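Alright, structures below, take your time with them.
Every number in this text was worked out from the coordinates using simple rules, so none of it is lab data. Since this is a predicted model, take the numbers as computed values, not measurements. Cβ atoms are built from the backbone, for glycine too; each structure is taken alone.
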Structure P
């Protein structure tokens, strides 16, 4: 098996300038957010990875672990506009997208933008809104635009939607439909901090909150350039076959009612490219795919009723698929 570290792509060095850009941007953002969210390095890097892939992120966890603060720290670190939408059962779609209001002076309708028009949007407790209001996000997440009264308004780049939901409290909630879950590139869990990390949180917040000392570390132009550079990362045909094999296995698994969509394949492919670039490589290796299979595919898999009775979850199914699917060998490019 040839050593991929020694391989080159079309005669260029394995570590290209575009990969260095991605790595530098990612490290600066992750370090900045890490000053606010203590002890969650892997989760922070996953969030940055999603940002580099231009994908949206669902943070599913209990209250008080820093979901909102992570979104605020991320927005401050890249100097982007930030808005927070607190979803409630009485919220209307126009509360998200905005509304056209008649101006008697001009005798015309004027568009008043909603909170979705920001660059970093936090959809807090998204599952508390009705399905009609949740559907107001679908166009923004996929087409990067909103349509009000037949007129479409483009969202400003970079655009990232961070949604949170509480997996414990189900009273008064509306589960996200499969079509919306599928539009989230990643689903991550923050979890409780360790004892030493929780003590550090007490110390850092004794006088003021670290978010007050968080400043812009990269420009929007640098971030957009890094997002484009991610797509230049090389993936061999065997890597693509491996991704497709994992996704197909999720559709054939006996405990699965509905497997991952092709959007899941693309999400895993794009995230693997970003992970490789963040590691300083301009090529994807199988470990990139294996490391990201659960966070990119598990929320797209619907477990069958019989399996749910046995406490089988989509996460364990994806872990089983990754463990049983043959890993391809490296090949010369």
Structure Q
């Protein structure tokens, strides 16, 4: 049975609600009875839509974030520059604005974390206290982002960080699953493997991640001021299990996809000319080494991690991104 703290403020501001994890968490909180506000740069989305109050503003505008967070008990920081572009310019100013807004409102910050914080020295098995010696620029930025959140506890700002593997899900467009393994909005003819067979990889189904965050939010007053949690997700032990699950689902719908290696050589050639590909290439080490997380801390709080069976999650994802008949 889920523990809910009814006396706590149940208003939330979601930054990044048009994205995969932000949008899913906004919907789940709405369905659980929360008042959900979302910041958007699209003026045509202002107002109430599907139970979410959309407020005009930009995560780079501190005063807009502070104003939107007024009266909220939680601020979800699920915003990232698209396509890995301009991380060095945008990521840290955005978290500083969120910290300022949470401090003014007395709100708890919730952050979807990544494995970017960890370099090869910490792999293959990660827990919340594994050393963070990032090997990439994006990893260094994420470490600094979390350092600022931890420092903000001295000013009364509480934070929940949930780190997970590569996201996939029905509403997730910008992901390895929908842009690397398969091609969104197309029949499944080829499944491409970014890693080598035998190298394990961690996948996280976005509805499970969002439910985990929601359950932790409901318990936020009982958690440490800076609370970090890892999700075990779907562990692909030899790097081919996800491709097999895609193939199984595809065959149910009359498709016979081939499995091929991802064309890293093409990414290498094009990287100097395409920012997104250059940034992807920097993270290749996460496909060359096993990356696995333990969820003991999370299980101690929730009893068990939310977990959708792999083939069920894959079928929902493929349908959601337009690879299966509606």
Structure R
């Protein structure tokens, strides 16, 4: 699991970034604390979701039904006061059901755009791998360029914009595995997992009369969130840490069990999330531990293991652990 420890040691900087860092940390804490009242016992997973939000990234939640994936997306939207939309993907869904359509208005004698559910700020793409590849591809432009094009006309998304997609385990019947191009557009992949017996008891008690999400209020304004997102980019990353990120990504491409390694987009995702993790810990600089803690959630879904490795039950997560163990950390030597 990814931990978010506090760090009090500071390094000298030419520019005072303390106000921006304090803002980002404060915004993250308020969001995480409020969402944590709904998603019980999943502190690290909630903070990873907040981290993805601060980085302007999209999140893929791969898990079994009933563990709180939908509630996580709804709670995030409520605490930041954003518009929320839920798309239930099914095999018979068409791309226009996602992006919207242009309809002819008999009175004005002109075509009018009727926005689809993708035109919201927080979008829950529920069971995304239930849809056909053609419909899945309707999300590609929105995820990368924050816009959709319908009948040759481009429509921009509002800021902030984030897609939280849920995915059933691949071995379930009636699913279409996401192509590599779409997996690569998700900044983070995480799993919620089952709660512990004690946590499940807390869930039962909390929902005896009403669901906790009914009491969730907005705790952060959109302006504060946008300012925090901008502050993340001010976090200092030393050249040695940048090279460490590149070394890790390159190692995934050269691993003997890997068919397809991480893309440069994976390097950027690891770079940006490390900045956000540092800010959430109250630091204005990234340390190697930030990179190590986030390597699996940012890179594993971008790594495709070869057929022979799958037979030996080697997963992409195993590859990332191997890469972390074999790659030298700045200021240390590899094991």
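If you work out distance in nm of label points 7 Å out along Cα→Cβ at positions 40 and 120 for P, Q, R, which one comes out largest?
Once distance in nm of label points 7 Å out along Cα→Cβ at positions 40 and 120 is worked out for each structure, Q has the highest.
Using percent of Cα pairs over 17 Å apart, for residues 48-87 alone for the comparison, can you identify which of P, Q, R gives the largest number?
That would be structure Q.
Given structures P, Q, R, which gives the highest value for volume of the Cα convex hull per residue in Å³, for residues 144-207 alone?
For this comparison of volume of the Cα convex hull per residue in Å³, for residues 144-207 alone, the top structure is P.
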